[in-house]
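Enquirer: Multiple structures follow.
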Structure I
Amino acid sequence: MDEDERPPAVGRRVELVESPVVATSGGIFDALQGPANLEHRPPGPLGDRADGASPVRIAAVPAAHPYVRSVLPPGHVLLDDPPVPGAPAGRWWPPQVLTPDWLRGAAGGYDLVHVHFGTESLGPGRLEATLGVVRELGVPLVHTVHDLEHPHLDDQAHHRRQLDALVEHADELLTLTDAAAATILRRYGRAATVVPHPRMAPDAWFARADALRRPARSGRDGGPVVGVHLRGLRANVRPGAWIVELADATAARGGRLRLVVNDEVTPGGAAHDALEDLRSQLHGLPVDHVVRPRPDDDGLAAELAGLDVSVLPYAHGTHSGWLELCWDLGTPVLAPAVGAIGDQHREPSALCTFDPARPGTVAAALDRLLDAPPPPPAAARLAARRRTTEQNHRAHAAAYARALGRA
């Protein structure tokens, strides 16, 4: 998905644990380095279902991620991520479920394999060989297409080969938007079930964000605060020339642009070079440059709730977990028309997209967003998310049943 923390990609030097979807802390911010969901429901023990049948045992990649746990339907259990030899406790990549030895050794202890993301840490040819073993064992395979384009990579060739193999071998395909499903159908001739992105924020933050927003806006001098979170400037966080137009458009509304970056971006790397180039483009414009450590969950939510608009700085990608967190918090989002992001939410008060290659479109989109009615109140947003959770559980249960029926 858009913002998952991912494992180190093949051929890419990565420092720190800025990889898989859930860094060991498991917080929103860490998870938002990739697809994520804060509705953190740990897998329960094996037990009988309400209907007396045995639970369906799912070997998921990765089982530890909150998104994966959130969409788990009742009557199904997730197996823990197998430990990675030589890796620290809690690290799940490279995913051991996707190795022939694990698949053969654990045969009979799982009913199906569900791959979400994290395969980029497997070298060329390894995933394809593993999928051959899955087929040899007669194990059903489900794949959720989070990323048609990998957000952490500039070169998409390795990711595309892996996606081709997963789509070819999967008994059931799921994805997060109608737009992504249409691309899958056009590219591969296969239909994917659409399962909307789950919530990101815990219950308490829906109302807390609204409570924070009111005094922040009433005590503000001047116009809107428009925020661009660059985080660690991963591969797809590269705002183009439109960032200058955005600063001008924000100033024209009497507001200021706020550019936020993690203090982990230090001299000597491509991320720092990109940051310096961005700062030079914005020199002399009314922009607040904020450098700070990664916030904890409460700090991140408070930052977003204090904005009038959050802007996604993406050059490529497919879906955005950041957008979903903003929706939970009631913060409108402005985004370049990248991937299927524009299909995640259709409400004018939630999301407005622009064409990053066409001058004038970002200013017009900002005006439309600022002039739209306010987002629904917290209670309505929370109720909508709970309906989505139920919808996702039903869709996943049905997909698993179809896959098992073909085995």
Structure II
Amino acid sequence: RIKETIPKAGNIASYIQRNSQYPIYQNTDIVYFDEAVKGLEAQLKDLEKAQKFIFMEYHAIEDAEAWHKIQDVLEERVKAGVEVRVFYDDMGSIGFINTDFVKKMEAIGIHCRVFNPFMPGLNLFLNNRDHRKITVIDGKVGFTGGYNLANEYFNYTHPYGQWKDTGIRLEGDAVQSLTVTFLEMWNAVSDKDANDSDFSKYLFHYDYAAQQTGFVQPYADSPMDNEQVGEEVYISMINKAEKYCWFMTPYLIITDEMTHALCLAAKRGVDVRIITPGIPDKKFIYNITRSFYHGLVKHGVRVYEWTPGFCHAKMSVADDCMATCGTINLDYRSLYHHFENGCFMADCQAVVEIKNDLIRTMGECRDVTDQYQTGRSAYLRLGQLFMRLFAGLL
């Protein structure tokens, strides 16, 4: 039906379903959070209502104020008989938690797993991290977006000025895909005896009548296959855009294919814009990000830097009819090395809300397009060329 309603979005939805096996849903309500703290507050309220199970998978958890609020609720729910599982990436959480974190969680009844623990020495998969951010509550409500469970994401601390992050809350049929994504990764790091071979006990239909209309498609991306779903979704949106295609990303380290798609869209008259941070969290990567500006703006792409601080959100929107929100940056690590997840949305209110948020955000940005139109000095080009040698690792 989506192909009849919005053909260009329908083609992207078909690609996702055929290549990552995640179906597109209706009967799902979406709440968009333009600030991570709003997402956290909503999560806490929903966690308190959990009756059967809670699944949480995050790239980074910090044993501090934000997590303590969540942990208090999880501990109370465990006592009420709710099954609680927490899953985090080891490298992503380095410096945020101590090595005894898993034992602490298990001691209070929370099942806890670590993805790809860091070990000194040779590790061929060290660069493959779990960058996903997922919460599932009773299979009915799900959360995803750009924010991890650490204080800086909610502006409890300010290491890089203000922090801009976003997320979405799903309620309805589409939550099933978030449940599957979590369980598949949980099984991948668990002993075979502890695997959930039967997902059906966590996947069930219940009577829910969504108030909103539109199409919702949570999906996941893995570096363990030859299909770069995250990148292909972005490129497809760019190629199919007729009026505009806008992005927000904390890093901009892209392939020639992505660069070509962005430039070609701009040259055919599409309004292509990219929002990046005004204050970086990693200066070396920030310099590489800026090294891509000139090659884009000279073909008509507009670039904005968010002056209040660091924008960590990963969003895209095109032609008032389709958008994404999730964990996938416009960089090599997200597009090729990490386990990621996103949500493709079409013909729904969240698309409008994401567009409006990006418009508001651009009002807080400096437009650096003209600044990067001119050619760079030979010294600067040489330095950026050297830094680009490391782009595939960043």
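Taken together, the values in this text are just the output of simple stated rules run on the coordinates, not laboratory data. Keep in mind that this is a model prediction, so the values were computed, not measured. Cβ atoms are built from the backbone, for glycine too; each structure is taken alone.
Enquirer: Out of I, II, which has the highest value for distance in nm of label points 7 Å out along Cα→Cβ at positions 69 and 229?
Expert: Largest value of distance in nm of label points 7 Å out along Cα→Cβ at positions 69 and 229: II.
Enquirer: Once FRET efficiency 1/(1 + (r/R0)^6) of positions 213 and 301 (r between Cβ atoms, R0 = 30 Å, to 0.05) is calculated for all of I, II, which comes out largest?
Expert: Biggest value here belongs to I.
Enquirer: Thinking of I, II, which structure, once semi-axes √(5λ) of the Cα gyration tensor in Å is computed, gives back 37, 23, 19?
Expert: Label of the originating structure: I.
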